[in-house]
1. For structures I, II, which has the highest computed value of distance in nm of label points 7 Å out along Cα→Cβ at positions 28 and 260?
2. The value 3.9 for distance in nm of label points 7 Å out along Cα→Cβ at positions 52 and 428 was derived from one model only; which of I, II is it?
3. Given a value of 0.60 for FRET efficiency 1/(1 + (r/R0)^6) of positions 60 and 404 (r between Cβ atoms, R0 = 30 Å, to 0.05), calculated from one of I, II, which structure does it belong to?
4. Taking semi-axes √(5λ) of the Cα gyration tensor in Å from the coordinates of each of I, II, which one would give 51, 23, 20?
5. One of I, II was used to compute Rg and Dmax of the Cα atoms in Å, for residues 76-171 alone, and the result was 17.2, 48. Which label is that?
6. State the single structure among I, II that was used to calculate helix-only ellipticity at 222 nm (-39500 (n - 2.57) for each DSSP H run of 4 or more, over all residues; to 500), giving -10000.
7. Any idea which of I, II comes out highest on mean projected area of the Cα convex hull in nm², for residues 300-371 alone?
8. Match the computed value 11 of relative contact order in percent (Cα under 8 Å, 6 or more apart) to one of the structures I, II, and report its label.
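Laboratory data are not the source of any read-out in this text; all were calculated from the coordinates shown. Small disclaimer: the values here were computed from a predicted structure and weren't measured. Cβ atoms are built from the backbone, for glycine too; each structure is taken alone.
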Structure I
Amino acid sequence: MKRDLAGLSMVAAIALMAAPLAAETPQRDVIAAKVDQQHEATIKALRDWIALPTIAAEKRGTPEGAEYMRQLALDAGFQQAKIIPTDGVPAVFATLDQGAPTTLGIYFMYDVKQFDPAEWNAPPLEGRLVERPGEGVSMVGRGVVNQKGPQMAFLAAIKAIHASGRKLPVNIVLVAEGEEEVASTHFDQVIAVPEVQAALAKTMGVFIPAANQNRDGSAEITLGAKGAVEFQLVVGGETSDKYPKTDVHSSNHARIESPAWRLVKALDTLVADDGHTPAIDGWFENVQPLTARQKELIAQAANPEREKQEKALLGVGKWIGDEDYQTSLERFYSQPTVNIQGLVAGYTGEGGKTVLPGRAEAKLEFRLVPKMTKAEAVSKLKAHLAKRGFDDVQVTVSGGYGPNETAEDSVLIRAQKRMFEEKGIAYTIRPRNAGSWPGVVFNGAPLNLPASQFGLGRGGGAHAPNEWFLIESSDPKVYGLDEATMAYVDYLYVLAEEAAR
């Protein structure tokens, strides 16, 4: 495969693209050469990791995934890495002591979402390299952008620094969980382990590697993320004796209650007649509105070209109520949601089957904003249903956590701004990510640490078929795998300098 950008060697291109940071990254050209030399090994390592999926919802790849993650940390140079048991999927805790005055926390997730191979154009566990028209060469595979590609780039950065004969400018504490895709069901147990908590308490903050670059080369900085709660509502013979234990002939609906209709009636009370505004009693009681600064940041990012790209990506022609883009973004970042992920009852095959279902289930999620909490949301849901007599609707919470926020002047964010400005990379700041990650366990009590995302490079299709991560970019402004790796190298040095100020 050709590995050049506009006639430059990959090493020269990487060095050129970040020349303004040469003073902060000692022997950067040497490190870049090591990144180039280990390119094929990094590709193989990423492919191998994709080939071993850990899917908590299916109890697949566990505990093998934890042991694999532990070995990846050791291979990258961490002096110790151990498996932390939980009541669910185990986590991994690792430390890398470089004798530096500053320590950085890193969060990884080694689990991925489910997949149906029939929906993919390439096998989801192969890690196939394919040409992406107008962008370059990408790798396709489940988990490649969320988050194994960015995480592998970060590990490759550590390896390249060590291979150059240098030590990292910061010490690192790594925590990696295997249940992020089921809303981090037991991650609080990991942080509660005294050894883990003590190590994290010494850090300047925690970040999760990501691919936060747009097609035009601009970058995104996020100051937090919504919280998430995943749960199921079930109605059927298992929740009340007024429903059949199994599917029965549909003629019996004249004398037997339908679990499906009962669930539909319960669900209908959770949102207003518009179909999207939450209607759970007291739902907005603790919702923190957007600040003037957050609205300013949203307005700065609301350009017509970005709106066009988002609509094309999502396959929609208009936003709720045909709102303008800025209004839709304010809703996107500020509104808590009550979403139905899936709804199943009875027969769903070809034709009809004349049955009265014995069971109906809905899988739902809440997205929470500051100052909401998981406990509050679950309590209000149960009280709402009980008040309306839905005592036969079973509520099972499978996981979740609250929202997180990090100050714009925190060391993690200052370092990102400085790095992008010195590199000449345009960027926008988002008040929060409308998606979720469990950053609240870091910037909430007892740690009270800054928590953020960081990473250049590009990808898409998270949770969807044909998930991809850019490996070789055809546009020098957009980072491929090696450039993204060097961005982590640079970020570590900038972080060390900012922490020392």
Structure II
Amino acid sequence: MGSEAFDVQELRKDEALDQLAERINVAQFVAYAPTPERPEQTFCRLRGHRANEPFSSLRLAAEELLRNSPDRAVNVRSYLPKDPRSKPFRYGLDRLDDIVEVARSALDDGFYVILNETVDVNDGGVSGVIEGGIVEFAPDDTPRCVEKPGTASLPLEWGRRLLETVYGFAPELTAEPGERLEFSIHPKPRGWRDTQTLGWEVEEVGTHSLTPRLAWPNRFSRLIGDKAYGLMMAHLAAAPVPLTSVFARRLRGRAFSFGQETDGRDVWVRTCPIEPVPGRYATRHGWIEPFALLEAEDPDPQEWSDPDLHLSDLRHILASAIVQSGVPAVWSGAYYVDGAGKGLAEGVAGAGDSFMLGREAPQELPAQLRVEIERLAARLDEVFGPVRFEWVYDGETLWLVQLHRGSTASQGDIIVPGAAAQWVRFAVGDGLGALRERLETLPPDTGLEVVGRVGLTSHIADVLRRAGVPARLA
């Protein structure tokens, strides 16, 4: 890649694409300028042809572009050089006659025209922007996703490592200091160079540093599953994470892995909702085929509303399943930050699944283990701010097996602060299913008194906090 930068604001769109194509793969295109006699071809990049190879007619160029396009569709973009924002734009034309007619009509009206291969933004890849040492991206969108809420935001090196892990190749995410690069990444090869990274625009914005917002759930974490994304963040932050393989529905059967080998001889298979749903979906100790588990637990898409974009669609609640190397558990438990900003670690000897489900009361943790948990929490707090995590201790290493951001409102015996006109009791022994049913039918202005020794870091407490119903330990 050359070191020269250029400002696309000083160039026509077709000139900018031609220069960008010298540095990075671009979507296949052919561009035309209006002239009194006939359309004049300006630039083109078509796979299998030399750069800017001339075609004898617009129709022949459009036919070759359509034939070369992986999705067998073409976009027609029109613009005026002194007003480069798009004018008439037609997306996904798949008939040659239609492509030629739309392009010629725009040219006859005095517009410059760019024909480019249609790139499906819903193919499981991402689009985004690099600028100021960070990268921001989201699935199911163009690079303009960064103007909307819910984009993943990471240090550039973290972003490169994450995307290489998930998609299985090193993306061409390189921008010179002071540049802003719009890009997209795809599961299958595209563009003039037939690679999986596309550049869309680069411009000079001046040298400066931006701070990423390391927050989730976000639109990308919902693509791979909330637990999977949290564990990936912990891995990138150099926390000890057991070897984890992620089987995501929308990545078309391709699994990806990260983390470290443990001394365990077994595995845990955990379902990953698009956003946390504590204790509702299965966790299996021992092997089960991940996609079979997803189909059994979540066979049909459900109506779901995106909290960032405020759009509703049908979506599977379980985005993925993870297969995680087992840890020989000497102690297991969870950590969270309470409403006063104080960290609280709870756990039990041995495996912690019964504790997390509220079936086992927390036990007194060894002093040295508490020190290790607090040390890990302090490291993560420096990177992410207050965090909640589940852990397993094998006698030597404190392993992190789930990570979430944020503190809670719980404090002391108060699980969820708030006043209520009346209080009803709920027995911990009745289980999470019964708690959810009780919450769905709870009368207004009613709080819950939780009967039984339950950890404030358990799924019982987490479900109550998410419901927002006043709750206290009886």
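1. Values: I: 6.2; II: 4.7.
With respect to distance in nm of label points 7 Å out along Cα→Cβ at positions 28 and 260, the highest-scoring structure among I, II is I.
2. Numbers: I: 3.9; II: 7.4.
This figure was derived from I.
3. Source structure: I.
4. It must be structure II, since only it matches.
5. Values: I: 17.0, 51; II: 17.2, 48.
Computing Rg and Dmax of the Cα atoms in Å, for residues 76-171 alone on every structure in I, II gives 17.2, 48 only for II.
6. That value comes from structure I.
7. Between I, II, the highest calculated value is found for II.
8. Source structure: II.
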